[in-house]
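Undergrad: Input: structures, listed below.
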Structure I
Amino acid sequence: MKALKNTLMGLVVFALIIAGMPAMTQQAQASTTVTAYVTLSDSGSFVSDKNGADIVRRAVTLSGQDSYTLVDVLTELHEQYYADGADGFAYSDAYGYGNGVDKLWGEATSSVGYYVNDQMAMSLDDSVADGDDVAVWFYDDAANYEGYTYFDQKTASASLEDGAASVTLKLSQYSYDSSWNLVAGTVTGASVTVNGTDSGIDTDSEGNATVSFSKAGTYVISATMKNSDGSTAITAPYCVVTVTDSSSDGTTLKTQKIKVKKASLKKTYKAKKLRKKARSFKIKASTTGDGTLTFKKVSGSKRIKINKKTGKVTVKKGTKKGTYKINVKIKASATDTYAKTSVTKTIVVKVK
């Protein structure tokens, strides 16, 4: 009798396992992989990742779940591209309206905006699908939030014909009308940039701007605008343009190398000399090619800044005793003969 009872119990358990297998199979099949394209900016400029590259339409791939939210996207973005990984990101439902940002890119703040496919996200709990464009930014002025600004294209392509190609983009910005409805309007007079450099082109009365190219390559188009008080008026719009040359003869560009004198990467000052006046020195860099050098601070102390064109490093007035470091990305632009290249160097300033 006991043996029969054990046998029946075993059959019941087996039946339950068999019955559950289709559900488990369906659950496994329900998991999906999506790739979202994330752009991160601060006060109208793109934020750099741990390697010094701007985060513009950065591919973030998620897998293992059947659905994803902005929390998942931003967690993975930090995990892959922020120096301290996911520790640089935190969120909570502080006000009962859904999860919001508490910390982004290592900065404790809730003054952050986020849109998906040019539409406002209500919270970090909003869903994200494959191919979505996610724009996230730090507000420059928490008292006067700049409206989300965007081009009518996120990507564009052009082919050189007789050594020239062009792309026309339309710039728009969201704002609120008298009834607090969110409406989009054109942006006039914004300065268009190409790979971070002012192109000398402004958007016209209809928000349009035509950007011309003379070389094949990949270009990031953006725009900037300031309010009368100097604060940021628009978020950083973006369009990644790919220019090809169908008439290329296949010539391979030469490699240029950037040389930096190590002695110019270190400096020591006495604290008393910084009490009333800022101090400066210059990074001594050169290239073996004929590309133009530019300098960009990608991380480090806020007490040190660098001139983009000259490489002049300035230590702010009032800097106290201690050791200060910044990481600087030095780029050499592409030319007709040489391919572009870059190196990242660490500047160390000691104040005694």
Structure II
Amino acid sequence: MNRKVVAIMIAAVIMAAALGILLANCLRQEPPVPAAVVLPPVKGEIVISAAGDCTLGSDPRFSYAGSFHERFKREGENHAYFFENVAPVFREDTLTFVNFEGTLTAEEKRAEKTYTFKGPAHYAKILTSGDVEVVSLANNHTYDFLEKGFADTKEALKKENIAFAYSDKTVLFSVKDGKAAEITEKAEKAADEVYVGFAAFSVWYDGADVRANIKKAVEKLRESGADLVFVSFHWGLEGEHYPYEVQRNVGRFAIDAGADGVLGHHPHVIQGIETYKGKEIVYSMGNFCFGGNHNPSDKDCFIYQMIFETVDGKLTGKWESKVIPCRISSVSYTNDYKPTPLEGDDAERFLKRMETYRVK
């Protein structure tokens, strides 16, 4: 076989191989590129619950019979007893706030005043068993047992991981995936994280210093990244169902200063709610778990809730509020220190009463 024939045969083989490779490439199908998965937006909500005066204990000069302490013993020293009927509400929210009106201390040296309230340190467990995360210590019973009593109270709350606000001490929470945690040190804020801040003051007059302190607290929280800010005020006149001028002026100023809501307490009875510039001022939520009186004549109180819509963990700007009618006791004839939601005719009666107090 001459060289020409061999060359032709080799060329033919190479061409056939090339054609085979080309044909294979033509017949090969590339796997389809998967389409980008677009997840639907995840809707959620942040629910803030607030309630009024909680005095866990009593004045040591009161009779033991019918007292908060006797009830604790009678219920088998069960800390969960007191908030048992409202815990389901608080368990389902994001954060629960109350006014802690009293002390948790064994200190015996008291302030010279008509009423001085205290309970043992372990009563702080009543709050945790009731799913309360944050309290105000800005009230007229904070120093019932002087500086030692105040220090003991703060220590007892810390041991139960209950946050507290008063004067220039604000509280900031992170809310992510529906869970809230107090922020105790600076950290980078995630895109789907909402910060909720609380400030608390006792206010008995409207002055430049009062307003400066409120403005400073709100600004501090905003600068720390707070998306929602709530200011609590211990104010008003005991037994009065309508706010007086100081309350209205200071409450409105707090909204003007940037607060998203105002939470009021001290009168020991309910007062109305005012809508101001699209925000709400709750003037008084009344008593709640109140050991300061074994049988007050007016037992009405309420849980105030603010529900904020979120999409993918971010606030949308939409919100609504709700009033849950309650009584400070599970029974009407005495105070068993067990706040209980009202139902049926009792709830309807309460809501009608509340409407008569609305501030316009």
Structure III
Amino acid sequence: MSTALEPEAPKAGGPLSWLVTNIIRIGVAIFVPLVTFLGLYLGFIYLRDSDAPKSFVAVVAIVWGVGGVALLYLVSNWLVEKLGDPWRGHIQPFVFVGPAVAILIWYLALPTARTFYRSLYDADGKVFVGLMNYVAVFTNRAMYTAFRNNLMWIIFGATACVVFGLIVAVLADRSRFERFAKSLVFLPMAISMVGAGVIWNMIYAVNPNIGLLNAIYTGLTGNAPIAWKADAAIQPWNNVFLIVVMIWLQTGFAMVLFSAAIKGIPGDLLEAARVDGATEMQVFFRIMIPYIMPTIITVGTTVIIFTLKIFDVVQVMTGGQFNTQVIATQFYQESFTSQNPGYGSAIAIVLLITVVPIMIYNLKQFREGEAF
């Protein structure tokens, strides 16, 4: 009796016929998805260059894309199902994982390698300069300011998101208006970073008739309005006014995860602590915090990664001026404004190297099942 791990037995035509048949099957299983993918690509090129109304092109593109991808998987899976058991077991996983891996390689791994390669050349990409661009990254005064500002975003922004998210999660769970309170806190997550930057730009506007903060400040003190984002007298603390925007956006994210973790704490454990005379503060710090510590670490590292890559808020609100630049805005400035892609690529690689260890730690937490 043959098992699923044994090769398919040769047919009556002999070993040669069996070999040829399986080679044809494998060839078709590879060829047809490639043809399907090529057809999708040519279809999108045709739609892009078409003179049809844009709305019609958009609808057709969505149908073509979603339907084409579904067709690609259905055809590929149907062909693999026609293979024998040993071939099906080896090939079928790649039918579903293969396209995702190919996209990651094409849009992530290769651009990263290309960026590193580009960082070893000068602004024109003709003269090999080795690690000189990296030396410039760590000796440039503007980059020192960017590193300092990113550190401020981590210390004040990430910490505040975790603390406020945890406080709201604990307090909201005890309230009769839990859903309403959580909805209000989570609502800013539905706003894009650019949209949030525009909203807070109006709040910080110098004109008291527009800027809410200056309207309150001038009304209470009678002093002249302050350019909160640009005033040299308060630099580098003007960064805090930008960090507030991220706190407003990300506290809801932290709150949702903390609330889920807190609900996972056994009620009997909390009740037993209270019966033994523990105060609410003791229950919070000695039971809740240790119990959800893996979640706190995971949320904290996730927010830190977000703050290291922050770009939208700074670019929209100050354009990286007034000593508010961060690593990402410096990369944009050097690559596209100053037309020095070699130096800009070096900044991007430094940012990647900064983020990768935190990402690896997060993935390790998920793998060990301790994240939530």
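Undergrad: Here distance in nm of label points 7 Å out along Cα→Cβ at positions 234 and 282 has been calculated and equals 3.5, so which of I, II, III was it run on?
TA: Checking each candidate, the match is I.
Undergrad: Moving on. Cα Rg over 2.2 N^0.38 Å, for residues 202-313 alone was computed and gave 1.52; which structure, I, II, III, did it come from?
TA: The read-out comes from structure I.
Undergrad: Then there is this: Consider the structures I, II, III: one of them gives 95, 57, 56 for Cα extents along the principal axes in Å as calculated from the coordinates. Say which.
TA: The read-out comes from structure I.
Undergrad: Something else: Which structure, out of I, II, III, was distance in nm of label points 7 Å out along Cα→Cβ at positions 82 and 210 derived from, given a value of 4.3?
TA: The read-out was computed on structure I.
Undergrad: To continue, here is another question. Just checking, which of I, II, III has the largest value of distance in nm of label points 7 Å out along Cα→Cβ at positions 50 and 130? Walk me through the intermediate numbers first.
TA: Values: I: 2.8; II: 1.7; III: 5.5.
Largest one: structure III.
Undergrad: Sticking with this structure for a sec: Comparing distance in nm of label points 7 Å out along Cα→Cβ at positions 170 and 274 across I, II, III, which is largest?
TA: On the way: I: 5.1; II: 2.3; III: 1.5.
Of structures I, II, III, the maximum of distance in nm of label points 7 Å out along Cα→Cβ at positions 170 and 274 occurs in I.
Undergrad: I have -8500 for helix-only ellipticity at 222 nm (-39500 (n - 2.57) for each DSSP H run of 4 or more, over all residues; to 500), calculated from one of the structures I, II, III. Which structure is it?
TA: Only one of I, II, III returns -8500 for helix-only ellipticity at 222 nm (-39500 (n - 2.57) for each DSSP H run of 4 or more, over all residues; to 500), namely II.
Computed from the coordinates by the stated procedures, all read-outs in this text should not be read as laboratory data. Quick caveat, the model's predicted, so the values are computed rather than measured. Cβ atoms are built from the backbone, for glycine too; each structure is taken alone.
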